[in-house]
Structure 1
Amino acid sequence: MRIAYDVTPLSHPRTGVGNYILGALKGMVEVAGGEHELVAFGPVSIRGRKLLDEALAGLPISRSVVTVPFGHAVRTAWSRLGRPRAERFLGAVDIVHFTDWMVPPSGSAVRATMIHDLGPLRYPERLHPRTVSMHTTTARAAKSCDVVFTNAEFTANDVAERLGIPRGRIRVAYPGVDPRYGPEGERRELGRPYVFTTATRDWRKNRAVVEEALNLDGEELTLASLGAGGLGYVTDADLPALYRGAEVFVYPSRFEGFGMPVIEAMACGVPCVVSSHPSLDEASGDAALRADPDSPEEFATAITRARAEREALVQRGLDHARRFSWLETGRMHLQGYAEAL
């Protein structure tokens with residue numbers, strides 16, 4: 001198979017979507033062993049091209065990436081105009097896999113996409129209009145795709161119910177855990193014991209409930225978090241040390257597609273306290289303590305319990321995290337493409 005894979009999200013600082021794309025590509029390369037050709041494609045901005053090239057460095061895949069002055073505008077215009085077809089730039093391909101950043105027109109190739117979650121459709125009033133617009137466009141386009149990937153059974157069921165896509169066209173490809181996330185290695189020191197969270201201040205990620213929970217516990221633990229009001233932007237390379245150094249990792253999200261930081265933290269040997277929303281059931285397994293995302297009291301109690309039961313929770317977390325590999329993610333993608341041909 002010759003597979004064209006949209007890599008435009010890698011032109012921005014990587015979050016969950018970018019990390020998933022990169023992991024899936026690495027998994028496909030490893031599974032394919034040269035049998036299939038992967039072509040990274042998409043129009044990206046001048047500034048974003050450097051980030052994209054750094055992300056793909058060392059991956060043995062072809063590239064058909066166009067650098068343009070205004071990447072987002074070009075992607076939007078291409079999606080709306082519906083021409084020219086992607087094959088004009090790519091040549092003949094068997095698969096065109098696009099992301100929620102654009103919907104490129106194509107010819108007779110199998111069309112595939114990935115839906116990480118339907119949060120923008122569930123809670124449009126809580127998100128930036130541009131984010132809602134991008135995700136809504138992809139969700140509509142997914143209805144005509146030959147194969148739709150999701151990162152969890154929860155999301156697969158949500159896609160089937162809300163978008164009316166037949167379950168037979170949906171494939172679950174769980175995320176993996178990069179080898180750098182492991183219990184051995186550097187541990188971040190912040191001068192006092194800390195709880196770590198990747199949650200930000202927005203309503204969905206829900207950092208406020210962790211802040212309130214720690215206020216209930218007094219001054220023993222400090223909070224290490226990302227984004228504004230926390231540690232700021234932290235590179236992927238710095239994350240494992242932050243996970244390992246934490247007393248407890250807390251993930252209080254009100255809604256997720258899967259929750260990749262949960263399995264990353266478990267792989268680093270950290271006890272986890274996770275929101276009880278069912279969208280996080282698969283990431284948590286039986287290895288995390290759960291708490292109501294709207295209850296600081298439940299989170300405070302769970303954090304205290306996680307410290308007391310640290311040894312058992314760490315072992316369960318390590319066992320659970322081993323179930324997730326980018327190799328398997330890549331295998332599921334290639335299988336899904338082959339079945340759609």
Structure 2
Amino acid sequence: MTGDYDGAMTVTESGRDAAATLLANIETVVHGKQEEIRLVLAALVSGGHVLFEDVPGTAKTVLARAIAGSIDGAVPSRIQCTPDLQPTDVTGLSVFNQETRRFEFQPGPVFANVLLVDEINRAMPKTQSALLEAMAEHQVTVDGVTHALPNPFLLLATENPIEYEGTFPLPEAQLDRFAVRLSLGYPDEQEEVRIVREQQHGHPLESLQAVVSVGQVAELRRACEDVYVDELIDEWLVRLVRTTRTLEEVEVGASVRGSLALIKIARAWALLHGRDHVEPEDVEVLFVPVLGHRLMLSPAYLAETRGLSRDEVLGRLRDKCFELAPPPRPYWSARDAEESAA
């Protein structure tokens with residue numbers, strides 16, 4: 001067993017309680033998607049952003065509003081992307097004030113705690129790029145002046161996977177800015193019946209109450225940093241990401257940004273499951289959502305797997321990476337033995 005793990009070094013109880021409370025509150029509005037909600041909250045807690053590749057009507061907007069509504073004082077915002085959307089429509093612009101004879105900055109919709117960018121690939125590349133600084137630095141620069149975004153700041157962007165006419169594919173640099181890419185999908189039959197019945201007399205969002213404060217979200221982020229990661233997990237995670245760069249099926253593998261995102265999301269994922277440490281199983285679950293969109297697949301492999309879904313294609317690559325870079329099972333066997341003896 002390596003590292004300096006100590007049972008006394010645990011995530012604060014208040015941090016874990018806040019995570020559980022936030023998750024439970026959102027589930028009162030978005031049903032049957034607990035693991036998907038956890039992934040989105042993991043991005044929030046770790047300071048990342050989320051790309052949904054999903055058909056319309058799967059509660060993406062509801063989820064964004066539910067997250068904002070669960071945080072006391074948080075401000076939600078939404079941008080509907082169209083080809084004529086300009087960068088200043090996102091960031092805001094300076095307007096001349098006749099009374100003061102000065103230009104005054106008018107903030108755009110990006111100045112929010114939870115921002116939903118609907119159908120981001122319908123916006124022109126110059127408008128898409130206006131979001132890059134906001135995503136990476138949590139700030140925007142307009143007319144040479146830098147303006148900080150609210151804290152916390154979570155960007156949720158959507159793409160429609162069944163309609164590509166008139167769209168502008170996101171460049172690799174922008175895809176790499178998203179910590180997680182996932183799909184909510186349709187609810188099962190029972191959950192859909194429940195949704196229909198619940199909305200007979202109004203939307204559940206109307207009665208949603210804030211359950212955590214902005215300060216508690218900041219505490220969650222600090223708690224996330226305290227989640228323990230053993231040295232063996234760190235080393236294995238890096239080997240796993242580096243393996244994506246050696247596969248013949250992959251033209252361009254995940255970068256160092258992928259390694260950083262994977263460990264941050266793994267910490268947040270563990271916290272949202274009430275644990276104070278990361279396990280190899282966390283990395284197995286998160287491999288595709290965190291690294292899948294960072295891989296540029298070779299044309300030959302795309303042709304070979306033409307009849308498979310995206311998840312099936314990436315699942316094959318994940319299995320191959322885990323075969324070439326197996327998880328550190330001896331560490332966990334030793335730790336399990338120690339815990340059993342105690």
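Some observations on this one:
- Given 33, 26, 22 for semi-axes √(5λ) of the Cα gyration tensor in Å, calculated: source structure among 1, 2: 2
- For the set 1, 2, ranking by Kirkwood radius over Cα pairs in Å, for residues 129-168 alone places 2 highest.
- Structure (1, 2) behind the derived value -12000 of helix-only ellipticity at 222 nm (-39500 (n - 2.57) for each DSSP H run of 4 or more, over all residues; to 500): 1
- Relative contact order in percent (Cα under 8 Å, 6 or more apart) from the coordinates reads 23; which among 1, 2: 2
- With distance in nm of label points 7 Å out along Cα→Cβ at positions 145 and 249 derived as 2.6, matching label from 1, 2: 1
- Which entry (1, 2) yields the derived value 17.0 for mean count of other Cβ atoms within 10 Å over residues 137-144: 1
- FRET efficiency 1/(1 + (r/R0)^6) of positions 89 and 161 (r between Cβ atoms, R0 = 25 Å, to 0.05) derived as 0.10 - corresponding label from 1, 2: 1
- Read-out distance in nm of label points 7 Å out along Cα→Cβ at positions 217 and 265, computed value 1.0, structure in 1, 2: 1
Values quoted throughout were computed directly from the atomic coordinates according to the rules given, and no laboratory measurement underlies them. Every value quoted in this text rests on a predicted model; they were computed, and no experiment measured them. Cβ atoms are built from the backbone, for glycine too; each structure is taken alone.
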